[in-house]
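Multiple structures are listed underneath, in structure tokens.
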Structure I
Amino acid sequence: MEYSKIILDHPLPRVQRITLNRPEKRNPLSNELRTEMFHALEQGDQNPEIRVTIIRGAGSCFSAGYDLQSDVSQAQPYYSAGGLGNWPRHVVDGFFHMWDLAKPVIAQVHGYCLAGGTELATACDLVYVAEDAKIGYPVVRTISPPDNQFYPWIVGLRRAMELMLTGDHMTGLDAVESGFANRAFPEAALEEEVLRIAERVARTPTDLQQINKRAVHRQMDAMGIRAAIRAGTEMQTLATFTRTAQDHFAEIRKGLTQALSKRDAEYGDYRTRDKGE
């Protein structure tokens, strides 16, 4: 497959790196981009020369979320059953597909990591962030809870509730304190630090490392994470039928930028605060 929405390189022996490459749009996760990303992940998982993958974003941020200007029901990168709730179920299928890869995946997060961007980051096994990153799910203000309702599992009840009820973002430092991320670094040092960690992870042979990875995930499975997150897709679908969500969809059809600015104006954050970015 030829890639046009991602860049694939190999910055170190046994390390492959996927760069989400739509910087002019803050790396929106279209199905075309996601198809390329999953292809690269699967190829790396099958390549005996690769032991770990890094995912990062080009330009000013990791990813500002799913591509709301595209029809996400079309050309999905893998099959998920249709009907009501197809999209959140599809997203969750991808989340667990990444979890079930043999080889570790590292998220390298800077700038905005919003909505679908947070879902992508949480699907990775390790998450390293810039100290001033902005990590949040503002969609809860006008559409629904996350497609992939990871917050309670990753950050705990009280922090999850605060994030869900406000749509506010965490800084990179907040994300580490809450358990969303492993460590935070100054943005200028982030790439070097992630490569240093990736090189250490890659020292362990895959035949053992895949069991190390699964050992952690099986504990989460035993606590019910798969059943809970899959059940959450039904709540997400239900929320999209509220009057608030339907009104917001109508605003998006008039113009995406204006709709998102209207969403955040009352809170004074995201694009309404960062117009100069």
Structure II
Amino acid sequence: MLKIVTDSSSSLPASLAKQHDITIVPQYVLFGQKLYRDEIDLSPSQFYTMLRESNLHPSTTQPSPGDFRQAYQPLVEAGHEIISLHIPSSLSGTYNSAMTALKDMADGGTIAPPIHVIDTAWTSLALGMMALEAARLAQANKSAPEILRQMKKMDEKLHIFFVVDTLEYLQRGGRIGGAQAILGTLLKIKPILALEHGRVEAKERIRTKAAALQRMNEMVGERVSPGDRLHVGVLHAQAPEEAAQTEKYIRQRFNCVEVLTNELGPVIGAHAGPGTIGIAFYTE
């Protein structure tokens, strides 16, 4: 049987991962000298408390090749084929670690293990929804080539927008230029950001967060035709009320066949910061 592996940047709810037998390889968060496994040693609530109270800014790092080998080996030994979907290599070394694990496993045997490692263009719930769809197809006994073709089609349909309370955390983590961060802070701008081709891009600059969230919701409508069957992931960082309002808006205006809501875990929250709201979505 075919099994799906992803990394913890996918923001996939643990209950769904368990239901669909998706293996999640944790990334790491470093606070000072202490290293935590994302959402295993450090919960979102613990992380955001530390983020607010600590003078230290956390850093994040990818799983090691050994972490991937530990995830892959039992599945391969049980006779499974694997599709492993990961955060873009432009944002993280996760894909490279997975590829190193694959090479090490191939070098140790006479036959290359049946593992397909995919450098996707997505993270957070956009990546999570890819892993979820791949797992559903695997459970429907689709072959690896069929699933990989579907992942390519899905990649072309996915979008993810998000609004941050401050650009400070993206700037600290090197995900946005310092000049842009200073400008946004001084002018109290709440930019609508998007992940496009593995890069964080500013789409629009709005004066208030409420207006930015409303405009982000409208931008979903600009990319969805009437009657389209919509899959949506609403993500937030300690902003459950705004996430609930966003979910309500989406449900009322679109033909939603699936709506997932989840809090951003430490590894994504370290870069986005508290108060972030986002929407990942695609149409069938």
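Tell me which structure, out of I, II, gives 0.95 once FRET efficiency 1/(1 + (r/R0)^6) of positions 32 and 168 (r between Cβ atoms, R0 = 30 Å, to 0.05) is calculated. Walk me through the numbers on the way to the answer.
Values: I: 0.45; II: 0.95.
Computed on structure II.
Please compute mean count of other Cβ atoms within 10 Å over residues 80-87 for structures I, II and give me the label with the greatest value.
Answer by largest value of mean count of other Cβ atoms within 10 Å over residues 80-87: II.
Tell me which structure, out of I, II, gives 0.85 once FRET efficiency 1/(1 + (r/R0)^6) of positions 208 and 256 (r between Cβ atoms, R0 = 35 Å, to 0.05) is calculated.
Computing FRET efficiency 1/(1 + (r/R0)^6) of positions 208 and 256 (r between Cβ atoms, R0 = 35 Å, to 0.05) on every structure in I, II gives 0.85 only for II.
With relative contact order in percent (Cα under 8 Å, 6 or more apart) derived from the coordinates and found to be 17, which of I, II does the value describe?
It must be structure I, since only it matches.
Only the coordinates and a few stated rules stand behind these numbers; no lab work does. Predicted, not measured: the structure shown is a model, and the values here were computed from it. Cβ atoms are built from the backbone, for glycine too; each structure is taken alone.
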